[in-house]
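Just below sit the structures, each encoded as structure tokens.
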Structure 1
Amino acid sequence: MWQRKPGFAGSFYPASPEKLKNEIITYLSKVTVKKLEHPVAFIVPHAGYIYSGPVAAYSYAQLKENPADVVIVLAPSHRARFNGASIITNGIFSTPLGDITVDSTIAGRLLDEEVFFEIKEAHQYEHSLEVQLPFLQVVLKDFVLVPIVIGTIDLELCTQIGKKLAQVLQDEKRNYSIIISTDLSHYYHYDIARKIDTTFIESLKKFDENYLYEMLQSDKAQACGEGPVLAGMVASKQLGAQRIEILQYANSGDTAGPKNEVVGYLAAAFVK
């Protein structure tokens, strides 16, 4: 059985299980949970925990209130571009908190060699998916994982990915949730970053993937997880989501870094 061992424990988050769990619990304890009816998907940042953890906790606190048996993580590829999405169909993802089993049923139904491929190398060194896993292990008692790394920002391909995912989930009897992994603008001064990120948030709230794609292409809005956001929006709409609920925004200048070069972070929910 294929096993993906943690590659970023000790850098993006603590390698010690006790420290890791306590850090996540601390972030969650500071969240005021807004009551949401039927969230389908969540946007979550993927930076080092000291920077993005306080924001990520807003989405994960919601997931704790709306637990899932199956979690689909849509994450961007930082190391390679490929035309479609890579999914692992069988195996285990390990973190300092233990092992997570891949859901072979959904993964197998997604694998089509048209937009969904099994490219293990795309997962091996990708942090944007890995950093979501310890949070999931803390807020959910028991779950299986559908790990998807998206290697494209092409709207047509992302739409195909989103529609196929929705099609497979449409008749799923288990409770499921989609995690969309993205950070926002990178390395601008604090004030400029807030303007760019506000444009992204306002574009996102329109709940129109075509409009959001135009804004991202124009660079007026920015995100490093364009593919997951676009595919996740398409899938969520197909699965009945009607709107976006903004849960929290901050950048690294607000959390643990200087204000001369910041990275933006967003927690949001796609709600029925």
Structure 2
Amino acid sequence: MKITNDWKDYECIDAGHGEKLERFGDILLRRPDPQAMWHTDQTEWKNYHAYYKRSSTGGGEWQRLKKIPQTWTINYKELTFKIAPMNFKHVGIFPEQAVNWDYAINKIKNANRKIKVLNLFAYTGGATVACAYAGAEVVHVDAAKGMVEWAKENIQLSNLEKANVRFIIDDCMKFVLREARRGNKYDVIIMDPPSYGRGPNKEVWKFEDNIYELIDACQNILSDDPLFVLINSYTTGISSVVLENILKNTIKEKYKKGNVFSGEIGLNITKNDMKLPCGIYGLYEKED
């Protein structure tokens, strides 16, 4: 399991009984996490500022026990991100992804050439900010206008206004197919596709039905010397080996001089020596 130990403004304090207790800067939040199936002593969960209460009809809402700002910021090394509790329990950042940000920054900085990155299903732009910080040209694509605007804020908060970043509101599959017709190429492709979603024109995305088709299509927009292709997934029931097999069957088949890896990403729980699994990844990487 890949885990970063470099967070200072974030920690997963404890997890259990289907929930987790987290610190974002000085704010403590309690929210559901289906992976935390074990038991823990929740009597120690005190002084948190807000918790996410699920509704019996689906969804839920944040219950604030203490006054907290509508938004605030946290830092990861030299990167800065806006935090805001949203209706579907998210806060605008997935802290476990920091391990992938570090990976991307290291690979791009050590490539010794200009790198062009495509970030699909790019959400609030954690990977976009990291790649821009490393000096890459980045194309950020997401179907939700609000998330794209949030990503622009994160770029500004990280003092990267002069970075070469294009923000595009579009259906990711349609965008990839158009880029292939235009002849545009990328050295890096990063994607974090949801289990289910809709594009700006109601295009339907379902992970199990569409992930192979998308990765296969990405072959046509990779440069002759791709640096890496990184796929993240939070879809329940999907093994990381599935992503590994798809990459072997597509990207690795075309670009022989590379390796494919897969596994889990997670967070350390500071209360004990346990780890909270947070998702899976599949990676194609150019051989050094």
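Supply the structure label, taken from 1, 2, corresponding to P(r) over Cα pairs in 10 Å bins from 0, in percent, for residues 183-230 alone with the calculated value 24, 46, 28, 3.
Attributed to the structure labelled 2.
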Quiz item: Suppose you compute helix-only ellipticity at 222 nm (-39500 (n - 2.57) for each DSSP H run of 4 or more, over all residues; to 500) for every structure in 1, 2: which one lands on -7000?
Solution: 2
Quiz prompt | Which of 1, 2 leads on distance in nm of label points 7 Å out along Cα→Cβ at positions 31 and 247, largest value | solution = 2
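One of 1, 2 was used to compute mean projected area of the Cα convex hull in nm², and the answer was 12.5. Which one was it?
Working: 1: 12.5; 2: 15.2.
Label of the originating structure: 1.
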Quiz item: So relative contact order in percent (Cα under 8 Å, 6 or more apart), computed for just one structure, reads 28; which one of 1, 2 is that?
Solution: 1
Quiz prompt | Parent structure of the calculated result 10.5, given that mean count of other Cβ atoms within 10 Å over residues 55-62 is the read-out and 1, 2 the choices | solution = 2
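Quick note: the coordinates plus some simple rules give every number you see, no bench work behind them. All values reported here derive from a predicted model rather than from experimental measurement. Cβ atoms are built from the backbone, for glycine too; each structure is taken alone.
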